[in-house]
Structure I
Amino acid sequence: MKYFNQEDSAYAVYGERDKEVIALLANRFIGENPQVPYQYRLDFTSGILCDTEGWYLFDFGSRFPQAQIGEICYGAGDLYSHEQTPSSFEVRCQGPVVCYVNGEEVFRSLPGDESYKTSAFFSITLLPGLNHFVLVTEKTEVGFGLKLRNAKPQWEPPHFLSPIPARNGQAGFVYSQPDQWNLERQNLILSGCYDGITWFPCEEYEQPQSCCPITRIFGASSHGTAALKSQFYLEEAKTVHGVIRCDTQASLYIDGVLKGEWQGGTWESEMKLSGGAHTILILCQKQPDEETGLTVLLETGGNALSLCAGVKGYEGQWIYTGLFDGNIPPVSDLLSMEKVYEGINGTCFWKADVPDSSVRIFAEEELYGKWTYPCGVTLYGLLTAARYLNREDWQEYVLEYARMTAAVYDYSVYDKSVFGYPGVNTQLCWLSELDDCGSFGSFLLEAYKYRPVKEARKLADVIADFMRNRQRREKDMVFSRNNNTMWIDDMYMSIPFLCRYYKVSGDAAYLTDACRQAKLFRQYFFMTDKKLMSHIIDLTYGKMNRIPWSRGNGWVVLALSELLLILPKEHPDYDAVTSFFLEMTEGILQVQDETGMWHQILDDPATYDEASSTSMFICAFSRGIRLGIIKEDLRLRCMTSITKAWTGMKKTVINRKGDLYGVCRGSDCSYSRSYYRQLGWRFNDPHGIGIAVLAGVEKLMLDEFLQNTVSC
């Protein structure tokens, strides 16, 4: 298969200048996925919440118990998409349901769908930008409401936003109170007009309420220390005049520096501050059934500074957390928007002066800041390249990615406990399979070597505990999946993490488990006639599918090479692991194409040239030679194969702009070869980019190794 004209290939431009090809791939990825912070949005515990399986629960029967038979409710939300892309949704109906997307009807329930007993599915094409969803459901004797989720919620978690302009930026759906169906009203809603209807969740407090925000948020009878935070911006260095009144004990911090503390009354001072953004933090005592009387004025040149909470969908100036007893979190922690805090009433995060509201964190970029196994592989490749080529900019990009995902883990657990489905680290919090944690966890520990962040080590302990005690295994302790299948992919989703966790913990049981998995996966999947691995086994039937899917075999040899990088030669399993690695090497060499590439199905040359598997085979062979495992004639064959494969990559799948072609999309499993034949490739897919970068680096490392060997 020809992906582009030869003159557009990386090889045509760069030839053997491999460092520049690696930089081309890495810079393109980083340029298209820049460092973007998480987004902070207002959401409501009284809104349409998700459960832990990703279902949005439109539970109108319990919300409106007085609704009459035949009345309807609307739910509306906007879903952002980075590009035009197909997407599938799952619906469970409790009564008739109609779904519209961008004004077009995309789903209408059938009578058999309307009892919560079965799921219905619909597929749509999401357009770039905001996609407008409207759901209409009717009350019947059976019930009132529905559940909605993405068909693969752990992979494509849909974070809906309020479509109402006055609530711009708020997270979640809005919904109406029950009423009789009206065509004119429905057409207005479909067109994006929401006037004339009361929409929930409610943004107004029930009367009467205190005039004090701290009392409104935490309750009149509560007590403890409240923390308030806001931001302001100075165009240049200025003197800021501050006047703060509080009837209770209080303290003021600007950018983490204590500026004043007092026992009650008025504090006034002049503060010289630099230009730029500043954070203001106030700690004040709240006494039971008493108002704090807190007022804040910051001004320059007689003009009041504009304060901003920095939360989308919230016009207020301050956000609040607490209440705390004597154990007030460090100011540095309170300045962070990544941490949760232990308050008097348990774990807490930031709230707004709106009823039932919370500030929530969302990872909204297409890739950056997401916890997924393809991103774990990509970042591992980028980090290895950064270290080898001394690219501090790449390394900083990768290490900051690792830090931020680890830093919000405690928050994501808290978010899940409050809202059912977290806005960050979604796949990690799903945590039911090795896919959810192993690849990214392995990268996290690799990054930990260069920037030992305590949150990363804590998170690694969570993953290690999951693998050891909760991940499904068969009686012989081999890893399996919850749907009663086994996949060779899980060698990479487990073994590299087990190896790195062994190194950081010193617990040899994890190295023993890594070796056990390698030996058992060979026992289950190795096809001796092909010297390749079958992709899957359905344990119900006890049969492998005997299809050597290319990336699956790539996962196998890459995982084995990761194990061999740290496995001592005197280890009792060393011979078994190296023997398995060499058998795989022989089988893979036999099916390499004349182009240097390997095919989507390894023994089917009619299938397309696949980039991710070719990259992984380069990596594994290079490591095998450098470790002295691949020797003599096989060594010469592998050296030739690597050169041919890397040249094939540059000619066939990497173009002059650093785009990567021919990466198989994420796979399901099948016993039919036709499934794998039609499993198409994706442009610049993260399953392949980091591995292609790693392959280039491994080729350079092998060249250097061979030069040093000859010179010696």
Structure II
Amino acid sequence: MLKRLVIGRAMRSEELGGTLLPKRIALPVFASDPLSSVAYATQEILLVLTLGGLAYLHFTPWIAAAVVALMTVVVLSYRQVVRAYPSGGGSYEVASTNIGPSAGLVVAASLLVDYVMTVAVSVASGVDNIISAMPSLVDYRVPIALAFVVVLTAMNLRGVRESGRLFAAPTYLFIGGVLIMVGTGLFRYLLGDAPVAESAAYGVAPVPGDANLAGLAMVMLVLRAFSSGCTALTGVEAISNGVPAFRKPKSRNAATTMAAMGLVAVTMFAGVTTLAIVAKVHITDDACRLTGLAGECGSYTQRTVIAQIAASVFGGESSVGFYFIQAATALVLILAANTAFNGFPLLASILAQDRYLPRQLHNRGDRLAFSNGILALAIVAGLLLWAYQAEVTSLIHLYILGVFTSFTLSQTGMIRHWNRELRTETVAAVRRRHRTARVINATGALVTGLVLVVVLATKFTQGAWLAVLAAGVLWLLMRGVRRHYDTTAAELAVTGLHGEMSPPSRVLAIVLVSTLHKPTLRALAFAHAFRPDHLEALTVAVDRRQATELQRQWEDFGIQVPLKVLDSPYREITKSVVEYVRSVRRESPRDVVAVFIPEYVVGHWWEAPLHNQSALWLKNRLLFTPGVMVISVPWQLASSARANRSTPRAPGSVRRGEPTHKSEADSAHG
């Protein structure tokens, strides 16, 4: 079976403990996004600064230093979250508990949008690096990106542990490759043989209006470059959402993994940015702004920053080192989406448990992964890649806004958490630790709040308004879902047994008939077994000759059940039956009407459309009528019996995941 081939054998619920992750696997599973962002964070800084030509590239090291400081603060802050809230709610739980449900929903909506963007940006950036190594693939950008989303989806449906094992090697190869590249490049620089990028000889023509900026305009350009560089922080919070997936002791292992992730990410980002400055990498949003090109700018494909650095360090684009870095970078960028494939379903599951999302998102699939959340993420991210043609530059403007919203609110919530703890704690040593943690979280809240303002100010008109709109719509939808669940729960709550358990005065049974055959007789026999107070058969005379023939057969066979024929000059079956049933209810409002509908059960999916579907409409309409019970009486066709025997099984067992294709209407109405 294709499902088993792709996903693997189904796992028992008791096997959930075997899917928990050790730290060495958890690092690539939950931290591949912030680690892989090294491949494009520096590039995003340079792309913004070169809007004004080469004059503003001297701001690069200062912007990089600010990003490093910010990442350090955020990692330290989230280590406090992991220790204080090990249940896996992360920023959502912190904000909900300490600020309020509305703030928690803001965090949740922002993170869900950002997880979708993580998949889209990571896959698109990975495809960019593949095209840097093989420019002939540029016309196949979107199909390649969508194919990678399909592969990631299939692997994650196999379970967190299995996908983690598969993705661990590329992540560690990328880390090792980048560190070797950084070490080699800096060693050459110290020896006086600094690497030189292929674009170092090109000039950059500034965008009209962005040359010779001064004052507030220059500050805004630098802040915009900083906000673009903050993409290096995306995915940092994923570990706090995934604490339940760690082995025990969960909090300690998650905090250790987060510290390791922060140290490695900071080292790689600082190293790549330093080499980009040393090698004089020049990159623009439009190749036609590069000056000094030998040919037509329209046919020139710019290589990514990390590709140019690798070529300059290892001796050109034909070197083994260059192809290794490109392959490792492309692979890890695509696998960075795995952070979202783990974070999104976990968060969606918690939201579903809290009744803010459909409950199906809380269900685990055959491999104990949250399959519905994985599929939802893949579909939305795929649509986004298709709509934006898998262009990183277009997608990046929608990115990171949600991350800093969750950062700011969660750190503010942690300040309240520590204040509450300090009001009850009396041990001096513990109080000192709480105060230190509060200072860390207060610093994190202040810094990330300022960055959120910067990101909003610099990216809103560039496309970030779409992310804000999506998060706002999602926030409203989640509140609506919760309101519906709360209303339904209140309506269904049992307040007493007297009214709910009292039997109806009578049971009136109606068997729907289109023709006299075996399914009709089974439905009549089944209705008799209920011993109703009144039983009758009902048919609709769409064709008067057929109705007359049915009445004749009914009398010839001597069936002792009265057959009522409804006239339908406009050939409307559903409306005629529904109006008749409602009229019976109006005459006897204290009675229950049981409607029996014979139906076929077919064995193949392609057989279902071959049978009339009118009973499906009948069921849907009748279910909205109070006091009416709709009962399906199945008749298994030979094809369903053959399909049932096609796979051996133990007596009384049910084949897992096997679909049963039913025509909802065949025998009762044609």
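None of the figures in this text is laboratory data; all of them are computed from the coordinates on show. Fair warning: this is a prediction, and the values are worked out from it, not measured in the lab. Cβ atoms are built from the backbone, for glycine too; each structure is taken alone.
Source structure of the calculated read-out (percent of Cα pairs over 29 Å apart, for residues 416-607 alone, 26) within I, II: I.
By the measure distance in nm of label points 7 Å out along Cα→Cβ at positions 440 and 624, tell me the structure among I, II with the highest figure. Structure II gives the largest value of distance in nm of label points 7 Å out along Cα→Cβ at positions 440 and 624 among I, II.
Out of I, II, which one gives 40.5 for mean projected area of the Cα convex hull in nm² as computed from the coordinates? Source structure: II. Comparing structures I, II by distance in nm of label points 7 Å out along Cα→Cβ at positions 240 and 280, which one has the largest value? Biggest value here belongs to II.
Suppose helix-only ellipticity at 222 nm (-39500 (n - 2.57) for each DSSP H run of 4 or more, over all residues; to 500) works out to -20500; of I, II, which structure was it derived from? Considering all the candidates, the number was obtained from II. Structures I, II were shown, and relative contact order in percent (Cα under 8 Å, 6 or more apart) at 13 was computed from I. Across the set I, II, FRET efficiency 1/(1 + (r/R0)^6) of positions 152 and 584 (r between Cβ atoms, R0 = 25 Å, to 0.05) reaches its highest value in structure I. 13.6 is what came out when mean count of other Cβ atoms within 10 Å over residues 176-183 was calculated for one structure; which of I, II is it? Only one of I, II returns 13.6 for mean count of other Cβ atoms within 10 Å over residues 176-183, namely I.
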